[in-house]
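Colleague: Next up: the structures, one after another.
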Structure P
Amino acid sequence: MTIQKIIGENGVMPQLCGRGMCPAAIIADNGDVFVQGYVPDVAQSSQLTAPSGEGFVRMSRATFEKIARQVLAS
């Protein structure tokens with residue numbers, strides 16, 4: 001897999017964020033989209049169940065909408 005584009009809340013990012021607050025969508029050369037967000041806390045995780053091999057991240061709806069619009073436009 002090769003990263004083609006990283007789209008954050010405020011637009012295209014030159015690289016993955018190593019620190020700080022930077023939810024993003026990472027678009028791979030094979031068309032897959034990876035989502036970077038915050039790991040749910042214990043209380044939230046207790047309410048979420050995913051099949052084996054899947055997991056959850058969280059971000060505000062406003063941030064999600066900003067990133068989703070940019071992914072769909074790319």
Structure Q
Amino acid sequence: MLYFIISTLILASLLFVPVSNLIWILSVRRLQRKLHRELNQLELAAQKKRAYFIAILLVIPFALLFNSQLIGLSK
């Protein structure tokens with residue numbers, strides 16, 4: 001069980017940075033198209049916080065499901 005928890009946390013932490021950057025880039029571009037202008041630093045920071053939150057919501061369940069399929073918790 002300890003191996004499952006540690007491997008899940010490692011996988012989630014490794015996936016967090018690329019997933020949050022991808023979400024941030026997509027949301028910034030979408031907002032720029034919607035507003036028809038470049039975003040200021042405050043808006044970029046707000047989008048970065050939003051991307052971090054969404055990435056956490058995506059990465060942790062994915063890591064749990066992936067490891068449960070890979071390792072299996074049926075024992």
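Colleague: The value 51, 13, 11 for Cα extents along the principal axes in Å, for residues 1-40 alone was derived from one model only; which of P, Q is it?
Modeller: It was calculated from structure Q.
Colleague: Quick check for you: by relative contact order in percent (Cα under 8 Å, 6 or more apart), which of P, Q is greatest?
Modeller: Max of relative contact order in percent (Cα under 8 Å, 6 or more apart): Q.
Colleague: Where does the value 2.4 come from, among P, Q, when distance in nm of label points 7 Å out along Cα→Cβ at positions 17 and 49 is the thing being computed?
Modeller: Q
Colleague: Name the one structure among P, Q that Rg and Dmax of the Cα atoms in Å of 16.2, 55 was derived from.
Modeller: Q
Colleague: In terms of distance in nm of label points 7 Å out along Cα→Cβ at positions 9 and 25, which of structures P, Q is highest?
Modeller: With respect to distance in nm of label points 7 Å out along Cα→Cβ at positions 9 and 25, the highest-scoring structure among P, Q is Q.
Colleague: Which of P, Q yields -31000 for helix-only ellipticity at 222 nm (-39500 (n - 2.57) for each DSSP H run of 4 or more, over all residues; to 500), as computed?
Modeller: Attributed to the structure labelled Q.
Bear in mind these aren't lab numbers, they're just calculated from the coordinates by the rules spelled out. What you see is a predicted model, and the numbers here were worked out from it, not measured in a lab. Cβ atoms are built from the backbone, for glycine too; each structure is taken alone.
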